[in-house]
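Asks: Below are structures written as structure tokens.
Please treat every number below as a calculation from the coordinates, not as lab data. Since we're looking at a predicted model, the values are computed, not measured. Cβ atoms are built from the backbone, for glycine too; each structure is taken alone.
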Structure P
Amino acid sequence: MTHLLMNKLKMPLFKTSTMYDFGVFGGFDFDLRKLGFKGGIFFKDKGRSVIPGHLIRPRDKFELKKSVRGKRGFILLEGGDYDLWRYAAEKCLVDGIIGMEKSKEGMDDVLAKRMAERKVSLVINLRDYTKARRREVVLGRMMRHTFLAKKFNTPIMLVSGARRKEELKHPYVMISFGVMLGLSVKEAKDALRVVQEEVIKRFKNEANA
């Protein structure tokens, strides 16, 4: 199946053992290496994560600051509104923001610039697309966010968003999803590796400091 995907997209086969899924939200037992990943973050099972992951859903700036206090590892912001996203980016309180395409506001030029300057990642969740009631709307917003991120060099991360084992995806599927959003094959591969490696390195350096 994955070989057929790659052939259809005219992409060469390549090693995926340096790639990560930093967005597993279900509490199930699975070794991501069986899919070809090097590892990932299980937000409900830190024992299976390459580093600790923290999914926060604050309602306002006060809750945001309280939610990140004392946390180390990968901090992912979900929910909220445009003002909260911008504040989180400007204050460097999180590593990434996920689910912005669910809002009509979404990410604009100003937010994309701020996120690029502060190295806050645009995190795109495949499950948000596959489970959307109006896929065409969500896909359009994801494509626009991807375009803005590329324009302003905002870091991009692709995640499966899996809540059940059956929703986990092979790296090739994630890459093809990235290509559908407007990334090149190289950019899609990087969205599964580059930021993840930087976050892991930072966490290890902080732990050894």
Structure Q
Amino acid sequence: MNRNKKFAYNVQLAILGFLKEKDFYGYELKKVMERFMGPWTNIKFGSIYYALEKLAQEGLVEPVREEKEGAQPSRMIYQITDKGRHAFDEMLLESLDAYQQFFFLLDVALFFSGSLDRSLVEEKLHDRAEKSQQLYELMEALKTTHHGNEIAQILVRHHQMHLETERDFLLEVAERFANHDPFAGKSVRDWLDAHPPHEVSEEVKTN
């Protein structure tokens, strides 16, 4: 599953999942998703309205009525269709199976960080470790917010484990930069000269 498809699945799966439980209008759905899923998803909540329209075009959700209260703008209420329920089940199983490998911009930056002063790199790594710790503590506070909701506690812990690992990694690398030069005095150019890239094989060229 490519990155764009994963992002679309995030939004669509969440929308269908909530509409499977009850009918919602767009803004209400946005607030519910922010409340229950905000801390552990990368959903851009402004994209919910576009996703609702897309799902409606595909026949997975449908507008059922329009409501208006006082001087407030009218709002369209959506419900999931039978086709949407079937699609939700398929998407749920596919998402549980999909393996997501993480790639980090930090790793690319570290690869080229030999051109910087080691003390500056060490400082930046400590700053990132502190941010990871702050996010960990924020997640800890969320346990109180979601008290009694076991699945929410599980999801919070999932993110805390990632944050713990990231914090410990950053501190370890910062210590290496503090104690010695991980590049052993060599530049990326030195590595390139010592290990010139091989010519692309004919097999790779034809694929």
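Asks: State the single structure among P, Q that was used to calculate percent of Cα pairs over 13 Å apart, for residues 105-152 alone, giving 55.
Replies: Working: P: 55; Q: 68.
Structure P accounts for this read-out.
Asks: Once distance in nm of label points 7 Å out along Cα→Cβ at positions 129 and 169 is calculated for every structure in P, Q, which label goes with the largest value?
Replies: Top value of distance in nm of label points 7 Å out along Cα→Cβ at positions 129 and 169 goes to structure Q.
Asks: For the read-out FRET efficiency 1/(1 + (r/R0)^6) of positions 145 and 185 (r between Cβ atoms, R0 = 41 Å, to 0.05), a value of 1.00 was computed from one structure; give its label from P, Q.
Replies: Details: P: 1.00; Q: 0.25.
This figure was derived from P.
Asks: Assign the value 23.6, 74, calculated as Rg and Dmax of the Cα atoms in Å, to the correct structure from P, Q. Don't jump to the answer; show the numbers that get you there.
Replies: Details: P: 16.2, 49; Q: 23.6, 74.
The value was obtained from structure Q.
Asks: Which structure, out of P, Q, was helix-only ellipticity at 222 nm (-39500 (n - 2.57) for each DSSP H run of 4 or more, over all residues; to 500) derived from, given a value of -21000? Could you put the intermediate results ahead of the total?
Replies: Details: P: -12500; Q: -21000.
The correct label is Q.
Asks: Now for a separate question. If relative contact order in percent (Cα under 8 Å, 6 or more apart) computes to 18, which of P, Q did it come from? Spell out each step's value before the answer.
Replies: Working: P: 21; Q: 18.
Computing relative contact order in percent (Cα under 8 Å, 6 or more apart) on every structure in P, Q gives 18 only for Q.
Asks: Given a computed value of 2.4 for distance in nm of label points 7 Å out along Cα→Cβ at positions 33 and 177, which structure among P, Q does it belong to? Numbers along the way, then the final one.
Replies: Values: P: 2.4; Q: 3.6.
The read-out was computed on structure P.
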